[in-house]
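Got some structures for you, see below.
What follows draws every value from the coordinates through simple rules; no lab data is involved. Predicted model, so just to flag it, every value in this text is computed and none were measured. Cβ atoms are built from the backbone, for glycine too; each structure is taken alone.
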Structure 1
Amino acid sequence: MSEFSHIPVMLEPVMAYLLTGPGLYVDGTLGGGGHSEQILARCGQARLIGIDRDLEAIEAASARLAPYQERFCALHGNFADMTRLIGDQNAGHVRGILLDLGVSSHQFDCARRGFSYHEDAPLDMRMDATQALSAWHVVNTYPQERLAKVIADYGEENWAKRIAQFIVQRRPVDTTEQLVEAIKAAVPKSARRDGPHPARRTFQAVRIEVNGELAILEKALRDAVACLEPGGRLCVITFHSLEDRIVKQTFASLQNPCICPPRCPVCICGRKSAGQVVTRKPILPDAREVEQNARSRSAKLRVFQKTVE
């Protein structure tokens, strides 16, 4: 296993919002353990469960957090299954939950994982290497129309239909370099000037499809809030507009779930608020952090607090 480097994004804002006292915390996206380490270090009475789909992350974080082994437990799984995973530990309600969405630096930097369009590698992109669906299957077996829809919906790519057409014409596409070349051939040079790498949106789309990142998100957020004790907080870091939109809308719905007609004088639907959005606007990384860690530039932090009963 290559070295698992991890720079925790927006560390200080996360700690300020998340740590509200002793109790059980859950890092649903454990990664390299950077955020988890600070939770355990800053709150001596905190216990922490770390969840990750990536077995390499579990191994690396467990080594990093070995000094806290009496207060730390690492679980292999998906944060969408948080309710079951926490229940299996008989851990009780949770004081704070962190979800740092997206791909870890290690996954991007480890060429053999196939996440990066800068390095040639077999098409993979699986966060959980034990699952069957990989980027190769998406790129090589999806019908052209379905592939185009994935690229358009999850990559917000204007050239999705053309990119899908070029990919299908070049099948089998076995490596990241071959996928990049198909995308470059499909996107006119005039559309590439002064913009992001032409493969960025398509790689994002395929990765999201492989890992089901958006399909699970709303339910995972609602389940996470249900796991919180009264007054507990859920902190979510997003890295692109699709994720952030789901988090924003779900938090708003949890705060105000009423479906009564606007002119109804009193609520008759019976739906009660689960809590309140703490961050009216998302918290953004400051200029110093962006300078030190370029991957933080698109990060947004939103926080929800469960109703105090």
Structure 2
Amino acid sequence: MLTLHAHAKINLGLRITGILPNGYHAIHSLFLPIRGLFDVLTFKLHDESIEFIDNSSLQIPAGNNLVVRAANALRQYTGTKQGAIIHLDKSIPAGAGMGGGSSDAACTLRGLCQLWNIQISHEELLSLALSLGSDIPFFLQDQPAIVEGQGEIIQPIQLELDGWLLIIMPGLHIGTTWAYAQVHEFAPNGFTRFDSLIHEGIINLTNSSIVNDFESPIHAIYPEFAKIKQYLIDAGAELALMSGSGSTMYGIFTSKEQAEHAQYWYSSNTSYSTILLPLHETMNATSNGSIT
């Protein structure tokens, strides 16, 4: 039996730079793995079929389930006849801009390659991952990275972040396709690249160039998100931003006391779920699961 952790991510800024020839939006973003928040996937050898079990109430049809799609795509690509029972214990909220489904799919590809003893190159695995979803290639390497194009251009970076990450989840499910359809303005030519803001592994979180192009159109439809952002700033966050296309909002604090106070306020005055994590530890933890 093989057990792996599928980590969440946040976007430390996201620019939409145009439309690619294949119709997908081109992005420029700084992805950070958040290893303190993860789904747990367990893999067991089975007969010639894929059996999927999960603990969530999402009940996603098999045709749309990225775990099942990843397993079937790997079987088809490699020609293996082996099967697996895959159990998903889900903690990353769905439709929250934290990459839960994409991370689960990447974890499935890695896990089944190991379970089935499949020899496949990293380039082949990246190509297979991209065919399933734009964010999935990032989760195969699971390190801080500049991500561009459709998601297939990944530049790992050295980045050190201290402080406290307060994640606020309003509980809304925002579909990625719908979110992209709301974006009608792209980053201008000559916009400030996020990697240009990193010097010797340090980034200035108060730099006004760290923005998310999804915020303006989505906040116009869901003004509560703008209120969360302003509250986090007023509470002392160095940076407050939406992750991906939402609905997660987060704040990065240097002061643990301020972060705890902000979390306490939200826990006491709203129904939103919150998570407070030490940023340095959760970015650099190495636990990925185990084999038993």
Structure 3
Amino acid sequence: MTTGAGLTAWQRFRKTFKRDGALHVMLLLPLLLLILYHYVPMAGIIIGFKNYKGTKGIFGSTWVGFENFQTLFQTSGFARALRNTVIIAVWKIVLQIAVPVSFSLLLNEMNSQGTKRVIQSIIYLPHFISWVIMASIVGTILSPATGVVNVLLEKITGNTIFFLGNNTWFRPVLIISSIWKNFGYSTIVYLAALAGVDPSLLEVAEIDGAGYWKRMLHVTLPSIVPTIILMSTLSIGNILNAGFDQVYNLLNSAVMETGDILDTMVYRYGITNSNYSISTVASLFKSSISMILMIISYRLAFRFSGYRLF
């Protein structure tokens, strides 16, 4: 097989490797780690199709086929966890786009670069704090007795709310705290997109009499719509990822009805109850749906914004 330039595929490979050989060698260790920690453990999926017993091992356990799937789908907690996962994840995805875009548009209009950098640093900071610490901070802020939110509520309404123990309020707490932690870091993408807006368009709009809001709505925002579409479509694959770290650190028995998600259910079955077969099946179900959604999201991203991996 020859290329258009008259070179065989092997000659072309040798030429490319000679030019970029050092870069390929640098990728060997990360590639090895990827295979070792992400692909080799996938062999454990077989546990989901067996009545796994630790004393018998994987190969000594009885093969049961899809029986574990039937057991999982008939479990009362599965429908609840799936519903909670989708609701929480969808709200997070929507707000994780709307809030950073809005804030980036406002931040982009600031004239003082010093103030702008200070604000950026402040809103970036929560992203680098682990959920173990963030959960403690959220619990302190929302404490029924001493939390600043409930102190203000008591002064205004005379009542307090146990946010982390109330099924009505637990989901909003998860969503708002997640946005608070991550929206600042997400603004980086949109600020980079805003930096590419043609200044001449803004100048023409200003000359035509367009005020601040009209320039933002009719010039600035349309200019970053492709980026917004790209980020939105790529987020589709995360519909079943509601955030294990956050939910696990904030979840308690009082709010299982609205807070339990697929990841915490997998953890509970596998680590707490040692039911590795059901835990594997639940994880496999989640991963399979996420893979399908990821394929769909990349196709949508290519169709609407021209994004492609290769």
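When helix-only ellipticity at 222 nm (-39500 (n - 2.57) for each DSSP H run of 4 or more, over all residues; to 500) is computed for each of 1, 2, 3, the one that comes out at -11500 is 1.
Suppose you compute distance in nm of label points 7 Å out along Cα→Cβ at positions 80 and 256 for every structure in 1, 2, 3: which one lands on 2.9? Attributed to the structure labelled 1.
Going by distance in nm of label points 7 Å out along Cα→Cβ at positions 152 and 168, which of structures 1, 2, 3 comes out largest? Numbers along the way, then the final one.
On the way: 1: 1.3; 2: 3.8; 3: 2.0.
With respect to distance in nm of label points 7 Å out along Cα→Cβ at positions 152 and 168, the highest-scoring structure among 1, 2, 3 is 2.
For Rg and Dmax of the Cα atoms in Å, for residues 176-271 alone, the calculated result is 14.8, 44, so let me know which of 1, 2, 3 that is. Attributed to the structure labelled 2. A value of 59, 58, 39 was derived for Cα extents along the principal axes in Å; which structure in 1, 2, 3 was it taken from? Only one of 1, 2, 3 returns 59, 58, 39 for Cα extents along the principal axes in Å, namely 1.
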